[in-house]
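Asker: Right after this note come the structures.
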Structure P
């Protein structure tokens, strides 16, 4: 039996989007920081990557990945962690070709959108690569999405075909049914990743598509890598409701080239073994755990969810060499007695993302595992494909998200004055420029313009600083998003929902800190006079309408008024300070 802590991690663990790391030389700032000039008051301080630039091949993503694996047909590509079934690269690509041909017969082609709704499994990977082999765009859907949330994404992305896992059948059919009832959307085919005991009329099955002869496989020669989209994940960005993040072939390839730069990481020519436990519908699991592993011809052991007992058994059985984690998994490794140091003897690199690790947890890892492996942390977001900062080989600096990856520039702008700050001059918003920055938000020019300025700088909404050694630190967030287990929760979405509840006069939602989840959403509510609405009623109402990670697990607090400034904007900082005082008083 695993410990109670392990069982808690199984419930609370979620995906991630940050990863973290450091700089090799203290001369980096002097060499790569362009200082403000006394004679040119408007000249900005820009921090450039300390690494040499990488080339970005002008090819489609699928060609890029296939070229990387062309000599390794006999290597194991995928292993299902639940049943142990293996798929070698040669067979994987044959299945991809056959499914791509079958999709083409359904009218899937360049610029068509295919939605993928499945937990991590070999079938998801085959479907993913088959989709982009046709030149189509893959939009990945959160497996925790409600029918309403899924329907919104399917409609907004103009999805034509939905590929789904049997576990997601109910929510997919409800979402598609909503669209059909409202006469919206363009879904014309549903494909289940696994054969079902009883076939349903009108439903296609992935195993049947493996039998296609591949003759309809289209050429991707017409793809324009820098313009054509390849994936369309959804993110709330710096604020607001989820938006389609338009990532091109070149965006993804650029980030893969940046992350596998010889000065950033050592690529094992014999192939590494990775655990694909971070959800591949999420940008971190998608790029770092799937695309990057295939680009290095690695073996990936997929898990549909984080199961502590299976995870420990798999450490012994598969002997991974690279582990991608999030803070809850890292805490599990550090604090669970069942995870013995010898189980990680083969690990050469452990990467953590989604939130800063913190010095205490880093010390726990070092105390338990010593110098068994290199530990890394970093920074990124969906809009950057996803990584902009990663540490160098020199070592880990607790709390730092490293330095800009190759071909990338960063600057820190004072929040009030807009002046770019040099190292040690204080905190400001982090801005990023590089080939991995998204093309924009789908059908949302206003949000795109608010995020990427006229000079091409992406405004992250995060407050950062740089130390004298050139290490970047994320210290706060300008954006109002709440991060629950690495998932983004938009306060505006929950506030809009709560305002529709009878008895709610006004509301504001903020995130309150939580050791396991990162943050928990909490609603501060003003009731209409003489109304008997209760905290429990509001919590249950929200829980019935949204995904699990969006529920009001931080509670509901009734207040006389929501603090706002003169323009009516909610002063969330005051609410967070109120929450901190409440937590302190309760301690």
Structure Q
């Protein structure tokens, strides 16, 4: 008898294959005392050394296959293993109480996790999985047991796991893994965002997959609708084989759009661009039909470094992005750290709520020795193509003015020094803070463009951490409150003749696309794997005919109501 599990669609596609459970061995330990403390300390240090070696190898694979986001999480784990304070803390527990190394590691880890829970700190909460991953690796070496290795899979299968960390993903063998299913996770979690890079069907947040699925069970993973079918009937198999065929034909049709412009049925042109964070992403973006780079995450130059990158290092990297896009626009975001992104070389204060704290442009304005070299490097790179620069986390007009003046000052200095700088650089801002969205009409005369960062804008609008599963239901891209704010921004920009883009997950949501196009969004920027499907959808839309949809959606009471309206007006989105 077949079983249906509901979850969240994190990456599109259909996969049919046996299940392979990625469930770890029993790592439970008991409180014990020992006589030879030196031996336990030696065991502890050996386990930390083995874990470091293991994570370094995983980091190398993550860098090649998944880009900077996965690398950043692995780096956080490496920093933890190499933290002398942590090691010293455990050694003191062994010395003072004659604990085993295992029990010392457990106590130290429990203290970390208790601290996270007490502080309700978004940054710390985002690292819970990293802490647990480090813990299980250290304990496995102490116990002499092997953790499940996704890379050991030697047959075609769908991985089923409680959650999948970037270290798990970096070990996947793409020859055999055809889909992913997890108990936990949300559509905007780091794993979900990174999974799109792998172009595999993924369903997250099923809650019970590892309890209901056994190794070898035949699975259908529907990454389009967020469903998993366990041991399907012949009728279900036939239905999904047909769906898979349709999806494959759709992908082939999307490929034909790669070298064309994105134009709606009623003749309005749009730009569909890529979010990138590593030099290797340029080729992927171009292969997927990107019409530019709508978000260049410059943080990749700062990750895993012991000191800040020099102006020259940054210039050489930015030049490759700008020249590599052949006069297509590259929108570079200045350094966006804080929140869930921290750098080892910058000793930022621990904050109770870092997402609302000292981050992004706030750091840049307070520490001009960080921002000015980056601005100079970007200005120099502008001579090699078409560059736009945007400042993240702007909350007040004064912040944008201060940042713009700093940019103009560096431009004058370069000009006086005879350094070539493009004269057509667009300067804009990320629109993530609700105060800025409300005052978009005040900002609009002074910016060249807005880029709506929907992920942060939505979580700030609903006061709900998008990484917290207890409140993830409030992350509602189609909610009328979100739509009203987005329309307000678009109208304010267009009144001043400025363009508006969007670079959050909402930009790649097909159910949001008809609303965004009809409201007049000019540019969509997303993970490369989403570009051609969204371009294809836009080509089938008639914005004049969708104006009643916009009016009804803005007057709706809920995201669910808006979703039903979109499907009513756009039949091609009514896939069952």
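Read-outs: derived from the displayed coordinates by stated rules, not from any lab. Small disclaimer: the values here were computed from a predicted structure and weren't measured. Cβ atoms are built from the backbone, for glycine too; each structure is taken alone.
Asker: A value of -14000 was computed for helix-only ellipticity at 222 nm (-39500 (n - 2.57) for each DSSP H run of 4 or more, over all residues; to 500); which of P, Q is the source structure?
Answerer: Going label by label, the one that fits is Q.
Asker: Which structure, out of P, Q, was FRET efficiency 1/(1 + (r/R0)^6) of positions 113 and 337 (r between Cβ atoms, R0 = 25 Å, to 0.05) derived from, given a value of 0.55?
Answerer: Q
Asker: Mean count of other Cβ atoms within 10 Å over residues 401-408 computed as 26.8: which structure among P, Q?
Answerer: Answer by label: P.
Asker: Can you tell which of P, Q yields 18 when relative contact order in percent (Cα under 8 Å, 6 or more apart) is derived from it?
Answerer: That value comes from structure P.
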